[in-house]
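Just so it is clear, none of the values below were taken in a lab; they were calculated from the coordinates. Keep in mind it's a predicted model, so treat the numbers as computed, not measured. Cβ atoms are built from the backbone, for glycine too; each structure is taken alone.
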Structure 1
Amino acid sequence: MSEKNETRYFSGWWALLFILLSLNLFPLPFALLIDSLGDWVYLNPVTVDMSYLGSVSMHPIADNLISILSMTTLVFFILWRMKIRNIPYSDIGALDFNPRDLYLSIFILAIFIAFEEIYMLLLDIEIPQGFIEFMLSDPILLSLISVIIIAPIAEEFIFRGFLYSQLSRTKLGPWGSVGLTSFFWTIIHFQYEIKILVVLFFFGLFLGYLRIAYKSLGLPIIIHAINNLFAFSIAFYFS
């Protein structure tokens, strides 16, 4: 096999470092770009309690646009790097799935959400009001795109797709890789308190299980999107 056609997988640990750096660096040029559009992108500011970081002023237009553009660009950048290295796209998991597997996954998700609600009720945990206000601020369409479309696709592609595919080739194996990717996926939601992060970690394990059990990336994406849609709907109708 010629060197040009040789598959060159990423080192699992380098892939992890690359993702962590990219999630922090990719938004920067888009933040500058959005800032150049004028003051209108900073309309409707919302003060959000970022748990351990304190109160932060967030802007529904600017912050959602930065998230949408940076996460989408990162996904295409990773795909481009995989093509350069001749890494098969199939390694990240199939996009199709059996409808029966989807129905079963939704049923399990419903059970998970029920236990989550009991857990939060017993420990008197509430999502910070500032996050809900930010999510429901005008233009709400940007929040819908960011929360229900971009976040599930990009996060699952990055963590349960690309990162899992590289780490699972190491001594961690499939379940060790699921645990590690779930941990770091939880970490990027650092704005929540630790009790909420515990729930997110177990949700990440569930999504990782779907990736392993069905060799599908499409299934975790859909389940992630349904979960976010449910949370968005609860915030919209009951807040």
Structure 2
Amino acid sequence: MMIYKLILSTFDTKTILILTPRVVAIFFVFFQVLGMVLYPGGTIHDLSTNRYSFTSNFFSDMGAYQARNGDPNYLSMIFFSISLILVGGTFVLYYLVLPKIFGNNNRNYYLSWMGTIFAFGGSICLIGTGLTPTDLVFESHIFFANNIFHSFLVTSFFYSIVIFDTNILEKRYAIGYVVFFISILLYVGVLQFGPSASTGKSELIFQVVAQKLIVIVFFLTVFHQTFGFSKIQID
């Protein structure tokens, strides 16, 4: 407890919960768009395409050492990696602070820490995804990429319970977090039981669009929560 308080005392809580997530979200979008623009081309089923296809290229294609059409992909890979490292580091701090905010009793404090522990795992997986080019270390990349969502599924479950119970945030923010949990649950179902992207073009589009949607929901949820935190007194 003393170590936790000492760590928290070195950071400004409002900056971590409000300003930093907003700034990093903007940088993430900027770096992803830049990576898409710089991506040479090629998809799983069509190596001849030019540039990035929003419906046929995974985010991870930007993180590959070599584009699917065979061209070097250095710049896109760098921006992809930087964006995920930034997000992973931000989430470590973000979820480190949350038990302090929502731990108004022992039950919520321990539930918050359960969610935070899995968030740390998800954050490590975000960084790992950015540092493992899919064409060089495929198995490691898939492990990290899939476990981002497995980890944050557990995180969103525990924090949905806590946010509903505390009344610290307005109920609409709690509902938003439940929607976040349901969205990740559905996407984990897609990962486990959905069609393989290698089967055909329609299956590839389904998987790519599903990935894009969950990432959008992910960041909208965090961005949405910052407005809730901006309305409450944070020490």
Structure 3
Amino acid sequence: MNNGSSEKSQAFDNKINNLGRITSIISLALMIAVPLVTTMFYKIDIVFTEIIAAAGGLIAMFAPMAVAENISYYPIIGAGGVYLSCITGNIMNMKLPSALSGMKLAGVEPGSAEGDVVSIISIAVSSFVTVSILAISMLVIGKYITPYLSKPILAPAFANIMPALLGALVMPFVIKSVKISVMPFALSIALCLVFGGAFVQRYQSYFLPLIMFASVLASYCMYKRGMFGMKPAGSQAE
């Protein structure tokens, strides 16, 4: 990358981060304003001890998950994708698959400058489509389609939408990098066998950093051993 392209990329990253911070603060303020205005309108007494007691468990569960997810998402969808997906929500089910699908169709690599741009566009389009479908569903379609969607025969399909979607998106990356994929898959399966799937799912926010660290460490060790078909930097050519 030449100096001109590097400067443009840096300027783009700076603008994205500045815009992301501003929009995140505005969104957070609006989210807090909804319950606050509702409380004030209905003159509900606020007992902070009860709020802290109720929020303590949620914070303990979701705070580590939020940190781990943002760290793991950033190399894939970039800073803009992280800001936008965190504001619009439903990252794992919709935003991440949309970004991966968009980058695959565009033929760009996750983590590249082009990949970050495609990720932002894909997540934005996904957000518009989601809001549009929800609006149409609430106004028109939901009344007529809901009885059919709630039939027991369709229940197994809806229960497996996320595994099917993520499986279809993840498998090309697994096939492309089989050696790198061994550690996270093996460790995840081992944790489920030892602690049980329900326990791992409940405390996934604590297990995710462990799996990430073990995967990076395993990949580094394989790289140092030359298992990727390339010599580590600083090694002497034979």
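State the single structure among 1, 2, 3 that was used to calculate relative contact order in percent (Cα under 8 Å, 6 or more apart), giving 21.
Details: 1: 27; 2: 21; 3: 18.
Value 21 for relative contact order in percent (Cα under 8 Å, 6 or more apart) corresponds to 2 out of 1, 2, 3.
Starting from the value 7.6: which structure in 1, 2, 3 was mean projected area of the Cα convex hull in nm², for residues 36-155 alone calculated from?
2
A value of -27000 was computed for helix-only ellipticity at 222 nm (-39500 (n - 2.57) for each DSSP H run of 4 or more, over all residues; to 500); which of 1, 2, 3 is the source structure?
Details: 1: -20000; 2: -24500; 3: -27000.
Of the options listed, only 3 reproduces it.
Work out the source of 27, 19, 15 here, i.e. which of 1, 2, 3 gives that when semi-axes √(5λ) of the Cα gyration tensor in Å, for residues 100-187 alone is computed. Walk me through the intermediate numbers first.
Numbers: 1: 27, 19, 15; 2: 29, 14, 8; 3: 32, 22, 8.
Derived from 1, not from the others.
Among 1, 2, 3, considering only mean count of other Cβ atoms within 10 Å over residues 116-123, which has the greatest calculated value?
Top value of mean count of other Cβ atoms within 10 Å over residues 116-123 goes to structure 3.
Taking mean projected area of the Cα convex hull in nm² from the coordinates of each of 1, 2, 3, which one would give 19.5?
Numbers: 1: 14.3; 2: 12.5; 3: 19.5.
So the calculation was done on 3.
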